[in-house]
Structure I
Amino acid sequence: MRYIKVIWHHKDPDIPVLLYSELNSEGYETRKVEIYADGHRGFADPNEELGSTYLGTAPIPRLEEMAADAQFMPAEISAEEFERQWSNRRGTVQ
């Protein structure tokens with residue numbers, strides 16, 4: 001598994017500003033947490049979805065491809081960092 005965090009720069013309150021994804025060896029999301037500017041969260045895994053969050057249906061692009069668009073700031077993260085977000089997926093950001 002690989003883990004990524006993407007900061008998404010925009011002004012739309014209905015779109016998340018921070019995305020955490022767990023990716024399998026083929027680049028497909030297996031779990032995801034989305035955080036919105038007001039602190040609420042959405043999440044998805046193969047068995048459950050909260051809010052408008054869902055797993056992507058195509059492999060996630062390489063980080064370099066995402067970073068080519070100035071609105072996205074992607075980074076690879078540790079499994080531990082992802083798990084911290086996943087364990088708090090039903091909460092809000094303080």
Structure II
Amino acid sequence: MPLVKVKEKFQVTIPASVRSQLQLGVGDFLDVSVLEDGIMLKPKVVMDRKGVVEELRKVFAKASGKSPLKGKSDNEIMEETLKIIQESRKETK
């Protein structure tokens with residue numbers, strides 16, 4: 001397990017091996033939780049839901065005449081999108 005040091009301004013550097021495993025990049029967000037025995041950093045995706053839904057509708061409308069999004073609410077589209085993202089991340093690990 002890599003060891004990190006708390007520096008000035010309480011900054012830590014995430015080791016390259018960990019960044020690579022989690023596919024972290026500059027500007028990515030991490031959710032920080034305090035646990036009973038430590039700290040947990042968990043990658044998070046921050047997105048503008050309305051913008052994502054609009055872009056998905058445009059992409060599917062261009063790709064085929066029959067969109068799988070037709071008749072679905074914005075929330076349903078976001079739920080399906082998040083499931084696809086999670087499955088994709090599992091496959092790359």
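Values quoted throughout were computed directly from the atomic coordinates according to the rules given, and no laboratory measurement underlies them. Please read these numbers as outputs of a predicted model, since none were measured by experiment. Cβ atoms are built from the backbone, for glycine too; each structure is taken alone.
Thinking of I, II, which structure, once helix-only ellipticity at 222 nm (-39500 (n - 2.57) for each DSSP H run of 4 or more, over all residues; to 500) is computed, gives back -3500? Mind showing how you got there, number by number?
Details: I: -3500; II: -14000.
Traced to structure I.
The value 14.2 for mean count of other Cβ atoms within 10 Å over residues 43-50 was derived from one model only; which of I, II is it? Present the calculation step by step, with values, prior to reporting the outcome.
Working: I: 14.2; II: 10.1.
Going label by label, the one that fits is I.
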message: Going by relative contact order in percent (Cα under 8 Å, 6 or more apart), which of structures I, II comes out largest?
response: I
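Identify the structure, out of I, II, from whose coordinates log10 I(q)/I(0) by the Debye sum over Cα atoms at q = 0.14, 0.30 Å⁻¹, for residues 27-82 alone was calculated to give -0.54, -1.17.
Values: I: -0.45, -1.22; II: -0.54, -1.17.
Answer for the origin of the read-out: II.
Of the structures labelled I, II, one was used to calculate distance in nm of label points 7 Å out along Cα→Cβ at positions 19 and 51, giving 2.4. Name it. The partial results should precede the final answer.
Details: I: 1.3; II: 2.4.
Checking each candidate, the match is II.
If Cα Rg over 2.2 N^0.38 Å is calculated from each of I, II, which structure is the one that comes out at 1.48?
Details: I: 1.00; II: 1.48.
Attributed to the structure labelled II.
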message: Given 1.3 as the derived value for distance in nm of label points 7 Å out along Cα→Cβ at positions 3 and 35, which of the supplied structures I, II does it correspond to?
response: I
